[in-house]
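Down below are the structures I want you to see.
Bear in mind that the values in this text are calculations on the coordinates, not laboratory data. All values derive from a computational prediction rather than experimental measurement. Cβ atoms are built from the backbone, for glycine too; each structure is taken alone.
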Structure I
């Protein structure tokens, strides 16, 4: 530790080996890694799992996790990582006041001193520590679990680049009960606190064997299955178990962002290490994002859609609501679909994924087109209008879904929740989440969606395929209520 006016700064242990030692080079590399990741799914982020190898190997996967922090305002990051070189009991907290990287210093949260000594937390216990080849020399007997540990350090430049001003609570796991750590951390998880778990997956297997092992491990994580995870291979398994307990307590929803191994990045596929990026979102907030319309808003839009269909099937002009009658929520720009059912069967469905005008105007346009311009059906007749049941689906903005192979795509889809946009070359089609009711199996869902796009049923497995997801708030008529809008 460096001491200036009794202030302790933990110097970088792996600058120049795991990542560049030059400030400019490090900033450039982190920026390039983040820049290579597309805009990822949005939601109220609560936690991340990211790998901790050298950036040349695990950096592309780590970037998928930390890209989600761009534009967020977390004040504190709790980072949990395993110990690679020290053997001790408990969970080690730093005695330092700051963590240094080539990008500057990050203050250590005052919580580190507050928690120290409260089981299972200990402050930098003196213990047996094996110095790694890259480790700087320290006086005999002064090495701590944090002296040469890289698991937390490699995450810090990503936090600095994306969050700017943030305080750090680093926790290194020794022999400790993950549940005991979780119970102590749970009260600290405020809205402005991010939890980061640092772990790699399988170590030093062949490429194909590692893929199978890592897929099994990730499946346990996204299922929030702590017992199953105990039998999987991950150096940060205990910190992940802490996260899974917290996720179940808080109702967080996991989402796999990226899964690969060093054979995909460093090239040698004979002995690889696995990496995953997984985000945990506040599930209630994700659902709330799509549930924004009051009963009055819904009734207004359904009446407007019905009046539109009555007008156009009689050959009259489109309705024009009085401006003051339009609720504020219905003036927002949101994608929407209008679906018509006749005696339980689909009679028309037209919509737009991206809004170009206020929602109420898109409802008018899509109701007209669903009645008259759906090429799968003849135009709705005036005699049918009274027997139609109308449904409106309002969409969140579609977000690209990152995946590296078809199996991963299947694992990432959430039946009955995800609306899916599939693009195969120039062909594109979407299924609303309601379609899961007829096609609950993700593979069959994608096969039918590929056909809808005009491609072969298995073309969703090919190269260059792009997938986006969105949430939907959908509501349908229960009792037909007529309020005139035609003026």
Structure II
């Protein structure tokens, strides 16, 4: 057996022209490191003991129980039986609903559980027919019910080894053949269900934002369930702070014997300053803080080559979206009858779930992202070498931090506390890099970063 573990060695500290009081330098990427790697850094984040305690509650055994139940329904193809109590997608979604309902009962009704049904055009199918899809949702209402974090997995399965629209054995419409879907995506769905359990126990009164635990339907038919939910949230006037999907997060061994149980990939699309990239950087930092031994590998593209996931519809609506996927894929455990429970490593899935949980809780307790950012060259006093940053105040923030990185760095290399002011003179040439601003509340939780220069001057106060 051939195995590998990718480690992140800390490189020498970077140099910068900025020498502001309280600035912290983060180790920079070494030129010898491969693409996609960089020095691990928590970006000045601080451990919240309550979050850490919740993460310890995440149980590989519970995730195994969830996945075992999903596999027991034989097939969860979107076109499979909806009436049977023991087989097909109908039985699977009723079981997921019952799990959410039990968690809600245990926390005094803290979760709002629902079947989210809508009609979607099945664009991959001949004739583009309309198809009813049913997501299963558990809402953990926050103090701000207009902002939501979505964490999802797709509970449908298929063997899908032949042409789209084929009703024969192995086709995407094959509603009869057994399609265990233990890894794709029983692993991600089971992790999401476990997150609903631990969040309802740890935060029965909710976070500052609302969290939606979503079992998406019909991902295998063209991301239909997630597209329906993203459109519903858009039409309802919600702001999605983050949309994250766990899809194929349980395999640690390739067919050739290559193994990796110590890292996970997160996919985030262009451009380099997109909200999705900023979300990925946030998750990367939080993972370094709460699970330093579990490496986060950021991949700067929307998804794996030629593939798609349930974060994509949220990105299409203009919201931050990322995908979590195992580092070592084995396609014998995707879209095939061989995607069985024995191929899922549940301690590994639990580590992915802890990364999810740390990110959700950290974001859910943080202030809003600063907006109306503006950056202007300081021509009068520095001839344009320095830059003046300005942003609007954020409710609940007691301070702000400016983060900077060279354009060639995947992660920020400096964090500069600037106090409660909403202006800052940055002694750094932004022609060569990026700057971002984040808000900090009294509990020390950090918001997502907003990148400058990216907008117009905020209105005068």
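Suppose mean count of other Cβ atoms within 10 Å over residues 241-248 works out to 28.4; of I, II, which structure was it derived from? Computed on structure II.
Given a computed value of 16.4 for mean projected area of the Cα convex hull in nm², for residues 89-304 alone, which structure among I, II does it belong to? Label of the source structure: I. Looking at relative contact order in percent (Cα under 8 Å, 6 or more apart) for structures I, II, the greatest value goes to II. Which structure, out of I, II, was semi-axes √(5λ) of the Cα gyration tensor in Å calculated from, if the result is 52, 24, 19? Checking each candidate, the match is I. Comparing distance in nm of label points 7 Å out along Cα→Cβ at positions 49 and 73 across structures I, II, the highest value is found for II. Structures I, II were shown, and mean count of other Cβ atoms within 10 Å over residues 81-88 at 19.8 was computed from I. Using the calculated result 0.95 for FRET efficiency 1/(1 + (r/R0)^6) of positions 249 and 321 (r between Cβ atoms, R0 = 25 Å, to 0.05), pick out the matching structure from I, II. Comparing all candidates, it corresponds to II.
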